[in-house]
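Enquirer: Alright, structures below, take your time with them.
Every number in this text was worked out from the coordinates using simple rules, so none of it is lab data. A quick note: this is a predicted structure, and the numbers were derived from the prediction, not measured. Cβ atoms are built from the backbone, for glycine too; each structure is taken alone.
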Structure P
Amino acid sequence: MQPTQEQWKNLYEAANAFKAAAPWSVFKDSDIFAVKDPYTGRTGYCCIMGAGGQLFGLALYLGKRGLDTIYAMLDGELHDDPLFVQHCLMLSFDDREDLHPDEYKQIKSLGLKYRGRNAWPAFKIHEPGYYPWILEKAEDVLFLTAALEQVIQVAIAAPEDAYSYIQPQGEKLLTRIATAQADGSLQWNSEWLVPEEDKMEQVIETASVLNELQLAKLKKTLKKTNGTWEVGCFFMPSPVEDKGRPYYPMIFAVIDQDSNQIISMNLFEQQEAASIVPEKMLELLETAKLLPAKLVANDAKVFDLLSEVIESFNLKCFTYNGPLMMDDFKDSLFNRMGR
């Protein structure tokens with residue numbers, strides 16, 4: 001359902017109040033607390049931006065996966081650019097020319113006025129694999145409005161040592177929860193809760209790319225080697241606008257360490273990864289007629305995509321935190337695309 005004008009008005013008013021309250025003067029980017037959506041039951045994890053004096057706003061990371069992304073970023077363990085993998089609703093204060101045309105129209109339709117740099121509220125949804133996009137669902141507008149209002153309340157309640165107020169208690173995080181009152185209003189309170197696992201976990205399920213006859217044939221024809229192949233699966237930095245919302249394509253690449261050559265490279269949409277990656281790996285084995293001694297990657301997630309092929313050929317797999325040829329290939333590719 002699309003947001004109503006009244007819901008948009010409430011969101012802009014919440015953004016204006018958020019900016020006036022300047023919660024970034026109270027909290028650091030690494031201070032995290034939660035807000036439970038009173039309308040859908042979703043939990044969002046608040047990261048207040050602005051302590052560094054550059055980007056001001058709020059990122060509301062959705063679900064346990066969103067929280068895990070925050071922790072990975074803070075710990076320096078995120079292998080991908082956050083732009084490609086984060087799942088959050090975001091308010092930022094941008095320049096007029098940075099707004100999406102529909103955002104500018106919405107501001108004008110509400111009769112609102114903003115002037116100057118970093119003054120215009122912009123609301124976006126970030127979803128893994130997709131270009132940041134304007135809010136189109138009423139539930140997202142309502143949730144972000146509630147989160148902004150609760151951030152203000154938490155900032156007001158926090159003492160001078162704000163971190164001590166929201167400091168995690170073991171695995172529990174401060175969570176703002178609303179209770180409906182008899183008059184239809186919401187009463188908000190703070191509880192300490194352990195983050196719940198997402199109800200709908202997306203499990204990587206690779207399509208069956210091997211049949212018994214094909215497998216038997218390959219096992220007879222493939223020559224075992226002592227070689228090492230580097231494998232990588234990552235997002236490309238330039239979005240593609242096919243129809244509707246732009247998306248970031250993915251690339252699956254394989255590099256032979258002995259020859260320092262790229263021996264396979266394929267481009268596809270994120271939702272095709274579970275079938276494309278094992279399929280292209282199988283095609284490479286058939287073409288090369290060689291079986292490497294081991295596969296190496298800097299991110300173990302690619303091994304999940306290759307699980308059927310790995311199991312079928314009993315391939316040894318290793319993750320490596322140091323520099324790989326794949327890193328140089330990725331950097332070269334990104335540099336050519338201006339990233």
Structure Q
Amino acid sequence: MMKDTIQKRCELLVENRNIIHEGFKLENSLLKAVAGAAFAEKEKKVDVEYLKECRKILRDKQGALSYFRGNNELIVSTRMALSSDPEKYIDELVEVYNKFQKGKFFGSTYRVLAAMSICDVGKFSEADAIIEKTNAIMTGMKKNHPFITSDEDTSFAVLLAMTDKGVEEILTELEDAYQYIKKSFSLHENAAYSLTQVLTVYDGNYEDKRDKVLEIYNAFKAAGLKYGKEHELASLGTLININRSAEELVSEIAEAAEFFNGKKGFGMLDMSRQTKLMLGAMVISSVYSEENSVTDASVTSGALAMIIAEQTAMLVAIMIASTSAATASSSH
């Protein structure tokens with residue numbers, strides 16, 4: 001039996017996705033679901049006219065070729081709509097992004113998302129220090145793994161930079177945990193590295209964290225479910241702080257994914273079973289992070305855990321959408 005809060009959250013997500021679809025028909029179906037989830041997390045029903053107004057403000061400020069548009073447009077508009085002042089939000093976001101771009105020739109979808117993380121956590125005034133630390137983390141990651149570290153890692157590196165851990169401490173933990181975790185995901189080293197980055201954001205002993213995440217992954221297998229080993233894998237990291245057994249988590253995520261099945265916009269043509277499991281994981285992790293934030297005041301639980309869960313889901317969704325868009329355009 002699905003828990004009441006989870007059931008309500010899933011229902012609101014589906015309803016929001018359908019409202020967004022009316023105003024944003026051409027958007028990728030996964031991005032519509034993720035935008036719907038962002039509103040559902042705040043227990044809000046989407047006001048599609050207001051969302052379109054936010055998109056208009058964005059389009060007035062950023063040209064068609066801007067990295068704030070394309071796959072990012074709906075997500076940026078959503079964040080603007082959820083902020084108290086959309087104009088101020090987009091201005092600050094652009095300012096943080098421009099700081100990320102210093103000395104870089106090409107723009108980047110993922111640096112927009114990294115800038116968004118800084119603004120969403122309310123750390124606009126600390127942007128310079130966070131970006132400097134993000135760049136140091138990226139440099140270390142590139143040195144250790146030149147072939148699997150890419151621009152998209154910036155999105156996770158910025159979450160690492162916002163923790164209290166030092167750069168060396170982060171890089172050491174990343175390396176130790178990655179060497180262990182990648183054994184379980186041969187041929188998926190890149191996804192395993194992203195997962196390790198998410199795990200490192202959380203406090204705690206890295207052995208405990210990696211064991212917990214592998215236990216959850218194996219519980220999916222034991223339940224006859226295949227959790228995605230591509231971009232989706234990173235989202236498993238957001239479940240490690242939840243005070244439930246791996247089996248309970250898997251069964252709740254499976255119920256949520258089952259709930260999405262057959263709903264408009266969640267069919268086989270819209271998204272894979274793996275993606276629906278990931279959406280289920282995203283709902284479960286946000287519901288329990290909220291519950292934890294009421295009872296636990298430590299840094300990476302509570303508010304930050306919610307942001308990590310939200311950002312990770314968003315980043316993963318945009319990566320999936322970007323990959324599918326690139327694949328579609330190359331096959332035409």
Structure R
Amino acid sequence: AFDSGEYNIGNMANSLTLGCDCLGEIKYFDGITTDSHGNPWTIENAICMHEEDDSILWKHFDFREGTAETRRSRKLVISFIATVANYEYAFYWHLFLDGSIEFLVKATGILSTAAQKPGEKTPYGQTLNNDGLYGPIHQHMFNVRMDFEIDGPKNVVYEVDMEIPENNPTHTAFKAVDRLLETEQAAIRKADHDKHRFWKIANRDSRNLVDEPVAYRLIPTNAITLAAGDESFVSKRAQFARNNLWVTAYDRTERFAAGEFPNQATGADDGLHIWTQADRNIVDEDLVVWYTFGMHHVVRLEDWPVMPRQNIGFMLEPHGFFNQNPTLNLPSSATPSDHCNSTTTNHCSS
């Protein structure tokens with residue numbers, strides 16, 4: 001099922017409720033969409049924006065002086081929640097004070113169940129009771145399209161791997177190796193946790209303090225790929241899910257990873273796998289980065305009858321974009337009575 005395209009996930013956005021879906025000082029935004037006849041349709045309070053405390057941002061205790069410095073982190077949260085049949089998908093953008101950006105999908109709701117003979121079990125799912133009910137193992141796959149402009153419209157993408165050099169007498173040295181991805185075909189990539197791989201989007205015309213390109217890095221958490229054979233119908237339709245990273249030269253008509261009209265599409269003539277056959281240059285160009293992630297939902301007894309929230313997502317972090325920690329000028333405390341800076345070691349206790 002393509003929740004975006006076949007089900008029209010935007011029209012399934014909830015009207016959010018203060019105290020339940022969002023807490024604190026809230027700004028709500030209505031969602032303006034269309035009904036099945038193309039008429040304007042308003043979903044009240046579809047999007048929520050608020051700020052949250054986010055634990056410590058940075059801290060250091062100087063044991064020589066017996067003093068400490070602590071700064072609290074805050075994040076701006078922009079979210080909406082959609083109910084697609086049995087599932088709820090809550091989408092969250094988190095904007096942090098240090099320039100980092102997090103995207104999370106929080107999956108909850110009711111399992112899609114199937115029947116089996118009472119007392120039987122299957123390797124393809126979790127038996128939920130002794131009366132013939134089980135929850136099949138399944139996947140939730142997401143693809144995010146990010147039209148980057150890192151300090152300008154001309155960017156490049158590097159794949160960064162940790163490598164152990166051959167000349168390594170103590171066998172403990174390792175280094176980060178950048179590999180420039182030059183064409184669309186070269187940029188069809190999978191995550192590699194053994195190499196601690198991440199991808200760096202940089203602007204070679206904009207240099208930082210140490211004469212390196214300013215950049216942001218994409219940290220590929222929850223980097224799964226589709227658990228289906230290449231000849232399966234779902235794999236042909238969702239070929240974007242066979243890989244974690246795709247990079248394309250910007251084209252305003254290329255908006256959705258599986259193509260413009262996934263409803264009943266076969267995957268033969270539209271989507272990332274078709275566009276990248278042109279193998280366009282992606283060096284110092286206006287780039288779009290596509291990241292595929294998700295969760296293998298191996299069902300648990302604890303997911304029944306209502307599934308606790310499961311978080312999946314990724315991080316974007318500045319990588320040489322700033323010349324130093326951009327949060328050094330944060331105030332040490334919100335009120336004069338706070339004890340975030342003190343000559344005692346238990347300064348944060350109350």
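Enquirer: Of structures P, Q, R, which gives 18.3, 51 when Rg and Dmax of the Cα atoms in Å, for residues 36-227 alone is computed from the coordinates?
Expert: Going through each structure in turn, the value belongs to Q.
Enquirer: Say we calculate mean projected area of the Cα convex hull in nm² for every structure; which of P, Q, R gives the highest result?
Expert: R
Enquirer: Out of P, Q, R, which has the highest value for distance in nm of label points 7 Å out along Cα→Cβ at positions 132 and 164?
Expert: Of structures P, Q, R, the maximum of distance in nm of label points 7 Å out along Cα→Cβ at positions 132 and 164 occurs in R.
Enquirer: With helix-only ellipticity at 222 nm (-39500 (n - 2.57) for each DSSP H run of 4 or more, over all residues; to 500) derived from the coordinates and found to be -500, which of P, Q, R does the value describe?
Expert: Matching structure: R.
Enquirer: While we're on this one: Using distance in nm of label points 7 Å out along Cα→Cβ at positions 68 and 252 for the comparison, can you identify which of P, Q, R gives the largest number?
Expert: On the way: P: 2.1; Q: 3.7; R: 5.4.
When distance in nm of label points 7 Å out along Cα→Cβ at positions 68 and 252 is calculated for P, Q, R, structure R comes out on top.
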